Structure I
Amino acid sequence: MSETVNEIAKWMFNELRNAGMLYQEAAVQHIKSHYGEQYIYVNDAGHTSIDKEVKKAFKKLHGGKAAWDRDAFFWGWTSAIKG
């Protein structure tokens, strides 16, 4: 796994930790402008998404304590989403 992948994942984790949620659109814009388009792709549903290796590294950092909200396109801490 590249150092850049880990760096992006750490940025995502810090954003989630500081704000309590991380919107995919904001993450995509940040990643594009700071790391380049190679970490972004368009998925089968036609949505802009984040590289799978980045998402794997991000998941390792949050250890399953964050969940993806499919309707609103953001990650949030599982305790906040259960409410």
Structure II
Amino acid sequence: MPPTRTPLPEAPPRRPLVVLDVDRGDADAQDSHRLLELGVLPGRIVTLVRTSPFGCPLEIEIEGARFAIRRETAMKITVDAGGGA
């Protein structure tokens, strides 16, 4: 079954998701660099832990570490929301 490509903020919370792609466009190199530093790479498992009441920031978990990122940054992360891990 093909993956269900979904931007991370629109994925179901509290379940493991496989990162399919990270948009590394030139629009905001700082965001792309931060995602790389956090280990957000295709094939990795990420969990959307929770979203603040106003939608920003989002708390994510990668390899047991939790981070807060802006919604705009999280929109650059495409995950498989169908199967999970």
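Brief remarks follow.
- Between structures I, II, the calculation of mean count of other Cβ atoms within 10 Å over residues 8-15 yields its largest number for I.
- Relative contact order in percent (Cα under 8 Å, 6 or more apart) from the coordinates reads 34; which among I, II: I
- Structure (I, II) behind the derived value 81 of volume of the Cα convex hull per residue in Å³: II
- For helix-only ellipticity at 222 nm (-39500 (n - 2.57) for each DSSP H run of 4 or more, over all residues; to 500) computed as -16500, the structure of I, II it came from: I
- Comparison of I, II - label where distance in nm of label points 7 Å out along Cα→Cβ at positions 24 and 48 is highest: II
Since every read-out is calculated from the coordinates, none of them should be taken as a lab result. Predicted, not measured: the structure shown is a model, and the values here were computed from it. Cβ atoms are built from the backbone, for glycine too; each structure is taken alone.
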